[in-house]
Each structure stands twice: as C-alpha cells, then as structure tokens.
Structure P
Amino acid sequence: MTELKTKIYTQQGKESGEIDLSPKVFGVKWNSDLVHQVATSLASSARKPWAHAKTRGEVSGGGKKPWRQKGTGRARHGSTRSPIWVGGGVAHGPRKDKNYARKVNRVMKDKALSVILSRKFREGEIVFLNNLELDEAKTKQAKSILTSWKLIPNMKTSVDKKDNALVIALPSKNETLMRSFGNFSNLALEEIRNINLPTLLKYKNLVVVNPKESLQALYKRLGVKEDLSAEPELSLSPKKTSRTLKKATLKK
C-alpha cells in the first residue's frame, strides 16, 4: 500500500507540519454493503421498544363468564376480556419484550470503521490538530477557535452548518473542553477510543486532536500494527536471484 501523508494544523487554523497515516485505516477501498450492514445492525441493536399492548391475560376483569353457554340465544362467550370485546385484550399487538438485537462480528465493525474513515479522508473531511487547549471552560474562547478553523480547507462550510457539523475526537477525556464546546448543538466531543460508525455517519467532519497519541489509540483498537522504523524492501530485477538478495542484506 502507498504511504499516506496529511497536514497538521494548530488550533488557530495554521499549518504546523505533516504526519504519516496507515493505509490499513485511511486507505481502504469503499464498501457500501459492509457499511450499510453494520450501520443498520448497530441501529437495530440500540433500538428500545416502548410500545406494549396487553393481551387478554394481562387486562383486568373478565374472571366471570358473561352468561351461560346455552339457552340465551346469544353467541357463546367465556370472558369479557376477549379481543372482540370493548376493553378487552389486544390480539397480535406490539410487545416490549421483542428483541431487535443483531449480531455483528468485531472484525466487520473494525473494517466498516476503516472504510468510512478512508472515505472521509479522501474527501478532505478529516482534520488533524496538533493540540487543543483552553485556559478555562469558556464558550466564548471555544467560539473564537471554531471561527479560526474556517482557515482550514473544506472546513468553512462545515463550521457554519447548523446541524451535524463536526465531531472532535480527543485522545483522552478533558472536562474543560467538554464544558467549553458542549453548548454548541452542531458538534460533538468524543474520545477517540469511543468513536463509532453511527457518529461518523451523522457528522460531516472529523477533527482529530493530538494525532500522535490519538492515532496510536485508534490503531490499537483496530488491531493495526504500524512499524515506522521498518526499512523499505529491496526492489530487484527479475535476473537477480535470492543469492543476490542475501549478499545485499549482508552488506548492510
């Protein structure tokens, strides 16, 4: 896989360097079927059924037979709580004990997360900040920082969005940032280890704070091992044999 590089910005929206990204996380081919399957399964598992209709055995009353079985000329009935009676139970109604959970393998979840991260990276919807700090929990300071992010490419329209503008991924929990940015309804703050597919599908942009620490936690979660100290492989012509490769290695 080819190496991926992207720019790092300060919290004032200025460039401060570059960082290498793992192609296993940010260079994965788009797979709409996998993303749809995982997203619908997670939404179904999170569903909590509230509607609950009582059956004839759960409604009160109806212990006595309305009238005798024969001799009245009327239809036979055993209880006034039958579904055909007013005030009776409901037949085939919604039940709150229904289970909507769907099983999704961890490998599928991780792959779908990598797919959507790669899609956002290709479309320029991921921004890396070297740091994000505030002296105190003030919404006014957070507002000025958001305004300065308009200098970053592809971020001006996102910051001005009224709903689902961006999600800020932090390397660890930070109460000051949570309280400062918590008053904005168009963004959310999450720890990078808790980032998930529904959140990335809901919000347009992803802002990753402290990339070195955040990406390390993300790679660990996805089971990706990145060895930046590994030497590049030798490229040999077809005429060179394995003995030539051995000699080249020994010379090093």
Structure Q
Amino acid sequence: MDKSSQGMDEMGAPKGWADRIATMPTQWRQLFAPLPPGSEPAWDQRMTMLAVVALLLVGAATLIDEQASRFAAGTDIALYRWLSAITDIGLGRWYVWPALVIVLIVGALNLDAMSQRGRQISSRLFGNALYLAVIVPLPHVIVQPLKILVGRARPPLIDQGGPFNFDPFNGAEIFRSFPSGHATTCGAVAVALAIWFPALRVPMLLLGALAAWSRVAALAHYPSDVAAGYSLGALTALWLARHLAARGFVFQTLAGRLMPAA
C-alpha cells in the first residue's frame, strides 16, 4: 500500500458513516498536527515566489485591461464566441455537487467487505472527491468579501469610468469585478487536474487559464480580475494539496517537487 492510501487508512478509511463520524476528532487532530522535524512545509519559499509572480502578473494585466475589454466587445471571431458560450464552466456547482455525491456514496460503503484493492480505490476516490469539494469554495472565503471591499465596476461600465472605476462597499453585482470568482474556480480545478494527471500538467493549467479568460470574452471581467482570481484559486489548491501530502492524506510529497503526487 502506498503512503497516500496508508494515510487514508490511518485516518479512518470510510467503513460507513457511523464509523467515520466516530473517528472525526482524530482525523482533525492529525490534519492540523505539527509536522515532524525535517518535513516539507505546505507553504515554503517557492510558494512565496509564486505568489509574488502572481502579483506581478495582475499588475501587468492592468496595462491591457481596457484594450482587451474593448477588443472583446467589438470582435466577432469564433474563439471569443465559443468562450462566451462556455464561460459558466467556471461555476463552482459543476464541481462541488458531483464531488459531494461521491463523498456521500463512498462514505456510506463498508470497506471491510471489500478486497484490499477495493479499499485502496475507494479511499483514494473519497479523499480526492473531498479535496475537490473543499478547494473550489475555500478561496471564495477571500474572493467574495474582496469583491465588495474593492468595488470595481465590470466592463459594461467602461465608458462611464474606464477600467479603474471603483466604488468600495457598493455591493451591487456590477461593482463586483475584482477578482473573478469564475477564474478562481478555474485555477483551483486546473491545479487539481494537474496533480491527478501529471503527464498532462501543462495542458491542464493552460486549459484552466483559457477557461478563466472566457470571463474576458464574455465581458464579465477585465484581464487583471481573471489573473487575480486564477492565481488565488491555484495557490489555494496547491497549498492544501501540499498540506495534506505532508501528513500522508490523499496525496504524497515528492522530494524536491512543488506539486505532490496523487
């Protein structure tokens, strides 16, 4: 049994909901227990560097906010029409609800009646589905208040105040442009896919970025909104995966690697 499966079993592999509820206090203690000396932290210097790069990317994106939005408003190219049509791929419900269904179904199973291979597969499925159900809404704890705090007007109001039209604490949907919530979800899901399918890591991250850019094509957000949301979602998902991997739960740490293994 590999480290990730072993960690799942140690933390109470789902034998049925009664057993899982009974072991929850132990699971929570293990999830947040201090790491042994020498363990790789979830947030290290490389993560800090990624956060700095993300901030620089958001700053650079502000330089093209107006041009990109006016281009999206005036273009009729097929790619932008297609992106506008699929922009709701960034809605969290497409990922959270199926993941929760898997969690509920697998969590109700009695793994004692399964073979060792069956227990491994079920435990991994449970853990990864639970991970997805958490990483999609988790960054929105920051994103949604930030939208209201910043109060940036969306692109449809660009002619009234330009791309830097702010009305903090307005709360109206038209003044909730920064950061993009859809792009946040795209960033989180892209990192999850990159971990699950390491051979397709770069394509997954690029496809996630393209899905996030659909918010620009749909005239719902500026490029800097998208860059901020995508970065926040991706960093949150990566941090949580590294946090779990360091404790042998769901993922496992690879020496010297930024991304853990599924």
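Below are the figures for this structure:
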{"read-out": "Structure from which 33, 13, 9 was derived, semi-axes √(5λ) of the Cα gyration tensor in Å, for residues 78-141 alone, options P, Q", "value": "Q"}
{"read-out": "Given 4.2 for distance in nm of label points 7 Å out along Cα→Cβ at positions 38 and 110, calculated: source structure among P, Q", "value": "Q"}
{"read-out": "For -20000 (helix-only ellipticity at 222 nm (-39500 (n - 2.57) for each DSSP H run of 4 or more, over all residues; to 500), calculated) the corresponding structure among P, Q", "value": "Q"}
{"read-out": "If relative contact order in percent (Cα under 8 Å, 6 or more apart) is computed and equals 28, the structure in P, Q", "value": "Q"}
{"read-out": "Identity of the structure behind 4.6 (criterion: distance in nm of label points 7 Å out along Cα→Cβ at positions 30 and 62, calculated), options P, Q", "value": "Q"}
{"read-out": "With Cα extents along the principal axes in Å derived as 109, 60, 27, matching label from P, Q", "value": "P"}
{"read-out": "Distance in nm of label points 7 Å out along Cα→Cβ at positions 102 and 134 - highest-scoring structure of P, Q", "value": "P"}
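Just so you know, all these numbers are worked out from the coordinates, no wet-lab data involved. The structure displayed is predicted, hence computed values, not measured ones. Cβ atoms are built from the backbone, for glycine too; each structure is taken alone.
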